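Next come the structures, one after another.
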Structure 1
Amino acid sequence: MKQIQRPPRRGRTATRAFGALATAAALTVLAACGGQGGSSNGSSAAADPAAVQKATDATTALSAPPTFGLTDADKVDPAGAAGKKLWIIDISSSIPLVQVSDAATTQALGLVGATVKTYDGKGSVTEYTRGIQAAIADKADVIALYAIDPNLVAGPIQAAADAGIKVVVVQYGDPGAQLPKNVAAQVTYPYTDAGAAMANFIVSDAKGAAVGVEFISASDVSNSKAIVGGFQDTLKAACPNCSLTVDDVPVADWQTKITTQVNSTLGSHPDIKYVVPVYDGMATFAVPAIKTSGKKDVKLVSFNATKSIMQNLKDGDTVAADVGSPQAWEGWALADQFIRIVGGNPPLEDEKVGLRMFTAQNIGRIDLSAPESTWYGVDYESGYKKLWGVGE
């Protein structure tokens with residue numbers, strides 16, 4: 001796989017926090033998945049039928065409702081959580097998905113007598129630090145960093161550890177990923193699987209045709225690397241003659257650069273049939289670019305399942321598929337880790353928060369006016385209540 005990378009602008013660096021005010025210029029990687037002579041255009045040869053069927057089967061399986069994966073062996077006594085305090089330092093409290101998760105955590109911990117305080121990090125390392133300092137001063141029992149790379153605030157995390165406060169990271173990396181020093185646990189999604197799911201959909205939807213794909217990554221987001229890896233590895237294995245163009249756009253540049261970047265890439269790569277922003281927050285700016293390009297055969301595939309992108313999918317507009325990451329479920333999972341930690345129990349390595357693929361085949365059965373928690377068809381709330389022995 002040949003890669004050509006445009007160096008970032010001088011004097012600018014990108015942070016790895018989701019929503020951080022990164023100022024690195026976008027870089028472009030042209031990756032030819034098995035193409036001839038290092039070309040990014042690939043070959044016209046179709047994918048192996050067996051690979052297409054495998055991708056189709058994987059897409060169908062992920063389109064079904066996920067299951068609650070924790071069992072009676074994971075039961076925990078919540079008595080130790082009563083009167084305890086969780087501080088959540090959000091990457092940015094203005095992000096709707098963050099609000100959904102925070103509200104779910106607050107609801108869940110209210111059942112066991114614990115309280116939640118949230119702090120708006122405003123996409124700033126300075127604010128993350130202030131939030132951690134405020135939590136320490138307030139004698140928090142646990143501090144959760146929501147979508148914030150803990151490596152950016154190693155000093156404040158050390159201060160929390162010195163004060164006897166445990167730190168949990170949310171959306172850091174794949175389950176089982178090695179955690180940084182002084183981080184007790186994480187709550188996350190299988191990001192590599194999410195990337196693979198998007199690639200599988202494309203191979204299946206294109207019926208194995210050697211299509212061009214633009215993938216828009218965000219290297220300043222810690223979990224982006226896993227998504228990119230899962231996508232690239234799966235696409236290369238299933239469709240070695242597909243061509244892949246990867247454009248990296250830091251979070252701070254999404255609003256100003258994604259639309260222009262997509263327009264430019266579609267103009268210079270006429271073989272592209274799919275645009276894949278790594279997050280729905282990027283898709284908001286990619287959709288207009290696809291529309292203005294006049295290329296009606298270009299589809300968008302994304303990750304997160306935010307309401308606006310899901311509505312676009314339901315309307316049969318530009319979005320062809322969206323891999324959903326249930327935010328309210330994630331909020332309950334954070335509550336579960338909190339209960340375990342403050343009760344002196346080991347945290348779970350994997351809370352097993354599931355994903356669901358949404359496509360034209362199942363979006364018609366989803367009521368987008370209902371809470372996000374209903375879109376996934378799994379009663380995780382009852383599952384956690386059973387584990388905790390409350391509210392039944």
Structure 2
Amino acid sequence: MTLIKEGNVVIDVSDADYGKIFVPSKKMKVFYNPRMKHNRDISVLFYDFWAKAVKKSENLVFFDGMAGSGVKGLRVLAETGIKNVIFNDLNPKSIENIKSNLKINNLPKNIHYNLYNLSFQRLLAEKQADIVDLDPFGTPVLFLDFVLANARKGELISITATDTAVLCGASQQNSQKCERIYFSTPSKNESMKETGLRILLGYIARTAAKYGLFPLFLLSYSKDHYMRAFFSIEKYKQGDLDRKIGHISFCAACNKRKVNFEQCFSYVCECGANLTIAGPLWLGNFIDMGFYKEIDGFVKKQNKKIKFSEKTKNTTLNTQQQLRAVQKFDNLLKFMKPLAAEQNFLPWHYNLHNYPNYAHKKIDQALQEIKGVRSHFDPLAVKTNKTNLFEKS
């Protein structure tokens with residue numbers, strides 16, 4: 001038995017070939033990817049806030065339809081206010097591994113869980129959940145219709161895509177795959193990670209619209225080899241996608257970029273060169289600022305309560321619990337803060353090293369000149385409302 005600790009749980013990774021396989025693959029007896037720990041860290045924080053501060057309920061049901069080793073569902077039970085988890089995996093060895101992992105962890109007594117060895121699609125049609133986590137190996141497109149066809153208003157859905165080479169159009173073959181899978185054209189340039197994320201969000205929004213639904217993107221981001229989106233389900237209203245779905249044109253000759261909301265647009269730049277057109281894709285914010293402010297307000301409110309308790313020397317068990325909650329959600333806030341700063345800028349980013357006017361300058365000086373902010377898509381990426389960084393400020 002090979003035990004490792006992640007978060008507040010211990011899991012047996014003997015059947016996951018832990019330490020033997022550098023790159024996780026479908027050939028694993030039980031799937032476990034240590035490189036996705038950050039993904040799970042953020043997910044657990046997000047789900048805990050959703051349960052305690054948004055829904056204010058311990059009766060939510062979490063659906064882990066591709067559980068693998070069960071580490072995410074186990075952490076949800078151990079680290080959040082969610083007490084009911086559905087574990088499912090098509091691999092029988094995964095179910096045995098999850099049973100073993102449930103036994104070796106000292107989980108709260110008031111939890112409830114069910115284990116299933118069924119296809120994701122079949123179980124989702126049979127079981128209702130309040131939170132659905134779709135985290136497949138590769139593209140989520142094969143399962144997205146099933147998720148949205150069974151979704152209800154107020155449900156929280158999180159989706160991971162690891163086919164980033166396809167979404168970013170890393171090669172001609174990948175670009176063709178993106179057109180076939182996501183019905184969207186990517187663009188291989190300095191902004192391809194953001195374009196890829198927006199293609200994913202655009203596909204989710206267009207698929208949801210088929211079922212009369214609208215995804216409110218609460219938190220979306222790109223990191224390492226994956227892209228992630230958390231969204232709540234709303235009823236679709238006429239005009240919800242207006243100025244949210246469109247195309248972006250890039251000119252390789254003069255570097256000018258433009259947002260296109262119209263169905264018909266020119267494929268030739270003003271400079272006379274041919275344009276590269278990316279899309280259709282999501283052109284709205286990839287973080288909901290109202291939700292971000294809700295987390296910020298919650299943390300500030302809890303901090304005030306703690307300071308008052310300390311001032312009156314009334315440090316109770318409840319105060320200690322509040323302190324732990326604040327520390328936890330403050331970590332979520334810190335993660336989202338730079339992402340929130342990126343909103344309300346044009347839907348692309350620049351790499352400063354590609355621009356002689358700014359490459360030799362300190363990042364803070366360059367940001368001041370272009371009136372921009374750093375972008376999480378790349379260490380050298382910046383966002384600004386300038387349509388061309390070759391133009392002088």
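Readers should treat all values here as calculations from the given coordinates under stated rules, not as data from a laboratory. From a predicted model like this one, the values you see are computed outputs, not experimental measurements. Cβ atoms are built from the backbone, for glycine too; each structure is taken alone.
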Check: Suppose you compute Rg and Dmax of the Cα atoms in Å, for residues 71-134 alone for every structure in 1, 2: which one lands on 13.9, 42?
Finding: 1
Item checked: Which of 1, 2 yields 37, 24, 17 [semi-axes √(5λ) of the Cα gyration tensor in Å, calculated] -> 1
Checklist line | Answer label among 1, 2 for the case where mean count of other Cβ atoms within 10 Å over residues 231-238, calculated from the coordinates, equals 22.1 | finding: 1
Next item on the list: Taking 126 as the value of volume of the Cα convex hull per residue in Å³, for residues 79-302 alone derived from one of the structures shown (1, 2), identify that structure.
Entry: 1
Check: Which of the displayed structures (1, 2) returns the greatest value of relative contact order in percent (Cα under 8 Å, 6 or more apart) on calculation?
Finding: 1
Next item on the list: Check the numbers for mean count of other Cβ atoms within 10 Å over residues 111-118 across 1, 2 and tell me which is largest.
Entry: 1
Check: 0.25 is what came out when FRET efficiency 1/(1 + (r/R0)^6) of positions 215 and 343 (r between Cβ atoms, R0 = 35 Å, to 0.05) was calculated for one structure; which of 1, 2 is it?
Finding: 1
